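Just so you know, all these numbers are worked out from the coordinates, no wet-lab data involved. Quick caveat, the model's predicted, so the values are computed rather than measured. Cβ atoms are built from the backbone, for glycine too; each structure is taken alone.
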Structure P
Amino acid sequence: MDRIFLSPPDVGPVERQYLLDAFDSGWIAPTGPDLDAFEQEVAQRIGWSGAVGLTTATAGLHLALRELGVGPGDDVFVSSFTFVAAVNTVTYCGGRPVLIDSDASSWNMDPDLLECALSEAATNGRLPSAVVVVDLFGQCADYDRITALCAEFEVPVLEDAAESMGSTYRGRPAGTLGDIGVFSFNGNKVMTTSGGGMLVVDDVEVAERIRFLATQAREPADHYEHTTVGFNYRLSNLLAAVGRGQLTRLDELAKQRCEINRAYRRAFDRVEGLHFMPVPEWSGWNGWLTCVYFDDASRRDAVRAAMAEANIESRALWKPMHLQPLYADVPVYERGVSTSLFETGLCLPSGSGLTDAQLDRVISTFCAADS
């Protein structure tokens, strides 16, 4: 029986043609016209002036934190309910993560807990150098409240939009909701370049400075001249070509994932004790992953085991960073929301290429295991 994956890439003739055109152009070297064009097209889509294509979103987070001035000994407030990269990059800079739990209404950073953490930090004379807000499972956080709080305490906001390309918050594009944004184009995202990411900022000079650091900080000379430590973080021209093709299909890909979510909701409408990730009225969600949680954790475990037996990939929700051995000793502001979601939640197959037959197989397996 063929395996059904959680969120596989959805690529076809459009992306293939972009890639072949780039290949035939002779620009096989790391940078080239497709990378320039991809950056311009992403910037145009979100309405910001600067975009820098990078090898990963992790590279983008690292460079963004450096640009925001994070250095050894600095505190950085970060969403706890997330993939580890958002927190690891703080440690790359020598900073100390301070973890903020989620709220129940969006599963993203809890503004009330953030306010508490900022107030205590101000009292202690130890305000963070930045706040990193993660857009979880493709849904933006409540940025009006978060950015207002951060402005009050004069703390910059880095939007980790790795999962939210194509999403909106009150009609504004994901990636543009803080001072700097970072997208991921990993193979499991709504749109992909196979592997890659992009940093976005509404300042051309800042974008140029980050691009300089991402290319080993090579000075403009006819030999290799370096006065600053840089990084080998630039996206390749060929992968950028794939991204250009995907970008033309982004709305279509997101729409299909949302349709899959609606199909799951219809199928499980009368299942007692089962809940879907909430989507607030201000959220223009991109449908990246359909996530559910159970009142009883044992039901989640039974469904997950049945899925594995049927060769269907499913996955527990993110394990919060404050539960990870790596970050067990860092400060955390939490109310148990993300801990409970980790213990009871499940991600279901959500790829935009999921066929009706595959969707039926997932639903029937789920229902048989949870009957």
Structure Q
Amino acid sequence: MAGSPYDGLEPRAFWRASVAGRGPGRLRGLYDPRFAIERTTRVMTAGSCFAQHVHRALKDRGYSVIEAEPAPEGVDPAVASRYFYGSFSARYGNVYTARQFRQLLEEAAGSHTPAHLIWTRDGQFFDALRPNADPDGYGSKAAVLAARADHLNAVREAAAQAQVVVFTLGLTETWEDRSSGTVYPSAPGVIADPPAGADIGFVNLGHDAVVEDVRAALGHLRALSPGIKMLLTVSPVPLTATASGAHVLVASTASKAILRAAVATLMAEDDGIDYFPSYEIITNPAARSVFYAANLRDPSPKGVSVVMGQFFSAHEGAQASETPVAQPTPKVQSEDEDNAVICEEMLNDPTARREAQ
């Protein structure tokens, strides 16, 4: 009888040998980088809440992480973190969708003007595209516009410097102005309220939309930094809440599946796009949820360390071990620390919003 095409494949091709037969921190061969990221590589970071962990770990490890909007000198680190200083390469806050990232880069390039940029709450004015970056708001519309102009300059500066952009895809669900297509990171009424008459509704982006948005975003990045490469990740953080009408578990699974499928499509067409499997490392069955905090949503410090250990092992040539990260160990914050990641999507849950008030 002729041999099977599976005969002779390396162990990582088989579930029993490479997943079920290994401890949660000892998975091998998940990530073969398409391109090198060295400590001298200028890295721009953006994305959903999980991207904050990536940014900090790279920075703590000594990588050349761009921070185009540094905190003012003398500001307490906990306060700086609350205002998204040092969380990403610019103070855009959490960029949950590829559509949001695309529109940010288009706005920075002068080809997109967002609709209903300024929302309000209790007499204060908020930048609707990063409402939690200045959580107390501004005293005037003019102050919002001035701060946003400075922010867009920083976005252009970060992109122009970057050799690699690490972008974490978080969600497919978002909120959109029906007439202009502008998307917002927060639903109306969660942090602030849009102006009267704004027609803002729920939209759930599909595979083709995500692919096109990433393509367009990368095009804008390459216009500023020719030859820039993109490393995509999919956030392992599930939805806090869904407006889709489905059960939140089903909606979250669908969202992550769409994002992961979009990555596969993008990688097949562009050698300058790679994928790092943070999602698979945190959620794989061998982990038995030990890489999540007690709320089964936030990655635990150990989980983040395992993820970044796999990354550093791949790029630095060291073999990952059961102790997640080779020395020096990147700093990872627990969800209770002052500088833990800030994720306003949590406020979509009314209970969480009441607790935050």
Structure R
Amino acid sequence: MTRLPTDGIRDLLTRAIDNRAFPAAVVEVGTHDGAIWQDAFGRLTYDDGVPAASIGTVFDLASLTKVIALASVVMRLCGLGRLELDTSLSDLVPAWHGRDRADVTVADILEHASGLTAYLPLYEESRSDDEFEQTITGLPLDYPPRTQAVYSDMGFILLAIALARAERKPWATLVADALAPTGLADALVYRPPAEWRPIIAPTRVSPWRGRLLQGEVDDENAWALGGIAGHAGLFGSAPSVGAFARAVLVHVRAAHGLAPEPPGWWLGDAALWRRMVAGSAVPGSSRALGWDRMLPTSSCGTLMSPTAIGHTGFTGTSLWIDWERDVYIVFLTNRVHPDATAQQILQVRPALHDAVMRDLFPRNSR
């Protein structure tokens, strides 16, 4: 693998900032051995005189929470024998009952195939775990489970609430327990401490809350849950997300015989890691367990391996891991600043990933 000649990539991101795709961006590219390129672009906002983005800038990770937090907790509990992927959701949530949903499993939730609707503004009426659970369990299903995949926050919210109750621990503690072996429990956090605020990239001015959000979760449903939820709420820097990516790389590669086994398996054994990244059997789905998988139309561009896994976040974050080629790309922005209307990131993301992959693997690029 060659080192990145990054001039073209820097130009791409500088132009994106000039076009107001996002005010701040940080990129980290690496392998299981460590980061091979890091860079920061822009400023925390578009205002004059605000601090420049740095490698250590902290971002609202939004839906990266789904894979860093919820998927990791599920794997850890499965690895400990306290949960199974085919556990029925009704075993965890007694109010989840009815012939149309009785056989929905934990895996169905992670694969976005539970039948639940994509999104609802539950924060307008609900302010507690119990209220969110009552509302979600009472929702009519949008489609028969496992007949299609519809990306949905609802199942991730519900599953986190249920697992915290089953384990008799706060959700944030379960996440910290899952991340502890990687040393990231204090680096990828909910409700970041006040001393982090100067280095946190602001998201938008929230119409609901009537203020600029900086160090306060952007997602309104997560905010209504106290900033701690299974679908959103984590904050972290690119190096912290990169360290998480390296831990995943080590274990997925070992599970597939591409690297030596680690001294001790993190979150689960080889079979569980293989299951985590395997493609869903749901018709037309690009999902794995929590993760998305590479398609030519994915945010990761067109040049990653078909088995690559990744995820994006509404605030402008993404993580993609090409475990066959031993490379990850962390791309964190605050593209929702100041009002979440900018959509250029939909073009910038795949362009960035393709540019990185061309630099790293020129012989394999099309």
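Structures P, Q, R were compared on volume of the Cα convex hull per residue in Å³, and the highest value belongs to Q. Taking distance in nm of label points 7 Å out along Cα→Cβ at positions 250 and 298 as the criterion, the highest value among P, Q, R goes to P.
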